[in-house]
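Pasting the structures here.
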Structure I
């Protein structure tokens, strides 16, 4: 939850590609905007070009641990 809140810079309850890109730029070497957009597209179940908390959890939590997901 803390990472989600950190990424959600404008506190709207979801993360857009720009917010993800900014975070990646600060923590990784030279991401492309298309990298952030691809990540959003991959995990965006509601297809609104944003990640809500549940969608973000699908990205951030290990897929092999159902107890962590719940």
Structure II
């Protein structure tokens, strides 16, 4: 069980997710551009809502039941 209830196995967040090859590299580049992260949940990081117009996660992989994994 995760901190907010059962561990998710498919997307269910109303926002946008950006899949990157290397999460650390992407977060470093965003920080250099003035966009910091505010929370992390396994392989996904929430970007500062004050810096982006919609809730935005950066991740390095899709959840197991995500239909885009196909």
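Every read-out reported here was derived from the displayed coordinates using simple, explicitly stated rules and does not represent laboratory data. Values in this document were obtained by computation on a predicted structure and should not be read as measured data. Cβ atoms are built from the backbone, for glycine too; each structure is taken alone.
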Given a computed value of 38 for relative contact order in percent (Cα under 8 Å, 6 or more apart), which structure among I, II does it belong to?
II
Taking distance in nm of label points 7 Å out along Cα→Cβ at positions 15 and 31 from the coordinates of each of I, II, which one would give 1.9?
II
Note: distance in nm of label points 7 Å out along Cα→Cβ at positions 7 and 23 at 1.3, derived from one of structures I, II, originates from structure II
Given -15500 as the derived value for helix-only ellipticity at 222 nm (-39500 (n - 2.57) for each DSSP H run of 4 or more, over all residues; to 500), which of the supplied structures I, II does it correspond to?
I
